[in-house]
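Structures are listed in the sections that come next.
FYI, it's all coordinate maths here, none of it is from the lab. All values derive from a computational prediction rather than experimental measurement. Cβ atoms are built from the backbone, for glycine too; each structure is taken alone.
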Structure I
Amino acid sequence: MNILIAGATGQTGTLLVKDLVEQGHTATALVRESSDTSDLPEAVELRHGDLTDLKPGVCDGIDVVVFAAGSGGSTGADMTEKVDRDGAKRLVDLAAEAGVSRFVMLSSVGADQSNPEGDLAHYLKAKHEADEHLKASGLTYAILRPVALSNDGRSEAVVLGEDVDKTAKASRADVAYLLAEAATTGRLDGQALDMQSA
């Protein structure tokens, strides 16, 4: 499969690209002209695009899209809206126009709430709106909502759904592995699931 990854140069995205390449898939990284792609495998294909200003055709020839991008914790509310909300929604629309067979969204625990509270409320609201847009798009979708991320390696097991402890951790390696599975197998199609490492 040819899988387009938005956020491929991020910590989780890089692990995802490596997983997909190891599984024999074509990983196409959606990157800005200025992106540092030095950590990506040589086999990866690059497609230039900026999530704050995506052009038509960015999903042409793609089987599956994975949105694993984020504006980052150090940016302001405006970039959260431009990347995590508007960029994600625009990519969903372009994927639908291109006839992509599946769209996998990396979201966040708490993004199931339409009116979140607390320090992350703005971020979670942006994620919620992007998730809802994907659900309404007509695309086959899977939404993964991990708890707080860690840099631990792969764990023995993961917990999905209602049994997730929202105060637990999810390793980026586990998240990447699950995103790859969702993208390539369809096992999580039609679901929005909280996730933690066990």
Structure II
Amino acid sequence: MKIGLTGGIGCGKSTVSKLFRERGFCTIDADAIVHELLSKDEATIEAVVALFGEAVRSPSGGIDRAEVGQRVFGDADLLSELEGILHPKVRSTWEAAAQTGGDWLVEIPLLFEKKLQKNVDITICVFSDPQTQVERLEQRGMNRTQALARMKRQMPVSEKAELADFVLLNDGSLEFLAEQVDHLISNIKNLQIQ
């Protein structure tokens, strides 16, 4: 089984992924694949340098993600070109991993934006209210303005929740979130048996 996990920035996707992993699921994170490609994949690095110039190459030889982020922020065309380089590679990586068997949870922040829901069996959205999202992003070192700008660039989490097969509420305790995950896994297993 392949489960697609999404949600807004600061909603707790990584926490949910960890909970699924602790319960025997294989997990993969699309953002982690991007980081790997931008730090170690020569073809990706060269394509990104060709798009942005040598100034985006980090001292270690990979890509300076902060520099690239500044350049694409507010430039939809440039962002689209970057996504054209990265997204096919990310998708082929997680699809290949999921073909190895077992139950997979694939963390894809842009699951619905890129219409990837047809590539998974079930979709889950992790939902938090916007104030909680902002507080979590501030704890990561963003100021309120940066947090709100990041949130505004994404599909509203309420829309993602409407599109998802299942929604996990992450405004309470970790124990509450874990209970929801356990309940959801139990229901998924029952669906598989039927």
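Points to keep in mind about this one:
- Test item: mean count of other Cβ atoms within 10 Å over residues 23-30 calculated as 17.4, pick one of I, II: II
- Relative contact order in percent (Cα under 8 Å, 6 or more apart) - structure with the largest value, from I, II: II
- When semi-axes √(5λ) of the Cα gyration tensor in Å is computed across structures I, II, the figure 22, 20, 17 traces back to I.
- Of the structures I, II, the one that -8500 was derived from, the read-out being helix-only ellipticity at 222 nm (-39500 (n - 2.57) for each DSSP H run of 4 or more, over all residues; to 500): I
- Comparison of I, II - label where mean count of other Cβ atoms within 10 Å over residues 143-150 is highest: I
- Winner on mean count of other Cβ atoms within 10 Å over residues 87-94 once structures I, II are ranked, highest first: I
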